[in-house]
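What follows is a set of structures for review.
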Structure P
Amino acid sequence: MKSSIEKTKLPRLAILGAGGLGAEMLVLLQKRLCANVVALADKSGFVFNGQGLNTLDCLEGLVREKKVSGILGAQASDNSIEELLDLNAQNIDAIFYALPNLPNEFIPNITKQIIHNSAFEGVIVDALKRTTAVKLLHSLDSELKNRKILYLTGCGATPGMLTAAASLAAQSFIEITNIEITFGVGIANWQAYRATIREDIAHLEGFSVEKVNNMSEAEIDAELEKRNGILELVDMEHADDIMLELAGICSADKVKVGGIVDTRSAKKPISTNVKITGITYQNKVSTHTFTLGDETTMAANVNGTVLGYLNAGLHLRQEYGVYGLKTAAEIMPRFQPVLVKTAKELLV
């Protein structure tokens, strides 16, 4: 994408969450000009600039202070999302949730807060992973429609990119017999992705969302030490299942997700892929495999896909008036940015 594109023509994006994914999204948007970041928030506070934030200043502030309230010009707040949107909702076109998904009700409750306590009308995109959380969000569909909000959920790598690949590959068959997603993730320092690692630990035998949510960082460190930094995850509660069922591809019980996370090395322990097995109309059984390159990081695969769905959501809402809750399996991402139309153009 040419760097000459005007920031003011791009959709105005608020990033909620400034951990690993939130910070990496700032880096990505310096090179893939799909949005103009006007707001950044975490539990410490928020920073807003209607013309666009200086992302380098934001990144330097996050490195130095480890929180948004340490960024030059930020406002400290114990209720940052509500305050940000109360003051600036009408100057934001899209929201990316780079927030933790613990407990399952956390992101659905944030969404209820936005629906009921703000004037925001636009597109929300998340990289949510848990089936239960997606089901809770799906119950908000009518409220989102009433508020003219389009919410795209499960738009990361998996669910997201691999779910969409499964949906596309399924077209070769008249019946899907099983879909198997296997991922490998390498993280050099788990502290940069604390929420993600906690959520992964919750999938292990003997753990739950509630238990992990109450564990201290020292206890997380001890658990990782006991496992030599390796998390082997099988038969996870992953939203690919409900998303593919909602899209009419197959029943949720035919979808299996698992993988290996190395919290001490940036190198992927195994390759990430999705295998779609089905029966063709000639009564042949076959398997399609879609494999991600080992050189692409979790941040590249998640945030890049989020931007693709952000573009798709803006296009669908702006051009066709689509609102409510949709999943990544129902919508295909778009690589090119969607430029914001002026009020005059919208009236033509």
Structure Q
Amino acid sequence: MTDASPTDTAPAYAGPRRILSGIQASGALHLGNYLGALKRFTQLQDSGAPCFLFVADLHAITVWQDPALLTAQTREIAAAYLASGLDPAKSVIFPQSAVRAHSELAWIFNCVARLGWLDRMTQFKEKSGKHKERSSVGLYTYPVLQAADILLYKATEVPTGEDQKQHLELTRDIAAKFNNDFGVPGFFPLPDPLTQGPAPRVMSLRDGAAKMSKSDPSDQSRINLTDDADSIVAKVRKAKTDPEPLPETIEGLDARPEAKNLVTIYAALADMTREQVLAQYGGQGFGAFKPALAELAVASMAPVTAEMRRLMADAAEIDRVLKDGAERAAEIADPVVDEVKKIVGFWRA
């Protein structure tokens, strides 16, 4: 075994296409999650490849979570999946922790990954801040668990944003190293990223340089999936802008982050390009554009919000979907981790 990062020269994986992604069970979901993930997931479930979409509750506890709230947040994310159009008959929807193989494979991968690889992960540096010694070990090894999530189902494609591309590269390194170290070429695929569609990175309504986030202390920075129409209209009206009218060309947005963000949101909600939005609104001020954006956001999100509320009032329906999904996920995951144990050399009766 070597400590060097493997290359991508290993034999190609010959298994079927599979798509996997998840959303962490912490904090309320917002418009950025909908446009960057949920809307994309619903498109992918009809791509011809099986989709595995989980609620990342194991990842959530890398920082402290109130246990009762964690349960509620798990159901809320499942409700958002369903309300956004995911069909549990087409996609496997499940809680990460309900499939024990995630944790088992993560430990094995902890012994395959190298400290030097993890030391280069920028997200840990950002999340741990100046006092990394106070962070949990789980936060440090978060990307290894993420690799286990993906490779457990031998996923070949992963919808991912810019902030997760480094973690996917680590997943590829772990897969290649495992295949090489144990002499099983092509056992794990080297998964490819899938772009997130027209709005891969939705920014804060208060700061066009910061990503829209459920951890932002200001509720005015985001449109929550549970916001009513009045709240959406008010947040769009108060969204930070500049005094200039919208430009008529896409290049005119380059030095105007808040304008670029609002145009991007409109384009994603309307299934238009930003060029098409500017062709319609270029030269007009935000006094005209914001009401149009608010109306579009309300019309787009109202059905999702209504269905989420209906589902969240019926915990039994959500739990039925999650239980069925966990059982279907385990049918794929358990044989994979059993084969990994055999390859590693663990005792078997």
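Suppose mean count of other Cβ atoms within 10 Å over residues 66-73 works out to 17.5; of P, Q, which structure was it derived from? Checking each candidate, the match is P. Among the shown structures P, Q, from which was the value 18.1 of mean projected area of the Cα convex hull in nm² calculated? Corresponding structure: P. For which of the structures P, Q does the calculation of distance in nm of label points 7 Å out along Cα→Cβ at positions 18 and 282 return 4.6? Value 4.6 for distance in nm of label points 7 Å out along Cα→Cβ at positions 18 and 282 corresponds to Q out of P, Q. Which structure, out of P, Q, was P(r) over Cα pairs in 5 Å bins from 0, in percent, for residues 290-337 alone derived from, given a value of 5, 19, 25, 23, 14, 7, 5, 1? Only structure P yields this read-out.
Which structure, out of P, Q, was mean count of other Cβ atoms within 10 Å over residues 74-81 calculated from, if the result is 25.9? Answer for the origin of the read-out: Q.
Of the structures labelled P, Q, which one yields -15000 when helix-only ellipticity at 222 nm (-39500 (n - 2.57) for each DSSP H run of 4 or more, over all residues; to 500) is computed from its coordinates? Going label by label, the one that fits is Q. Here distance in nm of label points 7 Å out along Cα→Cβ at positions 98 and 330 was derived from just one of the structures P, Q, and that gives 1.0; the source is Q. Comparing P, Q, where is mean projected area of the Cα convex hull in nm², for residues 42-81 alone highest? Structure Q gives the largest value of mean projected area of the Cα convex hull in nm², for residues 42-81 alone among P, Q. So P(r) over Cα pairs in 5 Å bins from 0, in percent, for residues 194-313 alone, computed for just one structure, reads 2, 12, 21, 25, 21, 12, 5, 2, 1, 0; which one of P, Q is that? Working through the options, I get structure Q.
Each value in this text was obtained by applying a stated rule to the coordinates, not by laboratory testing. Keep in mind the model is a prediction, meaning the values are calculated, not measured. Cβ atoms are built from the backbone, for glycine too; each structure is taken alone.
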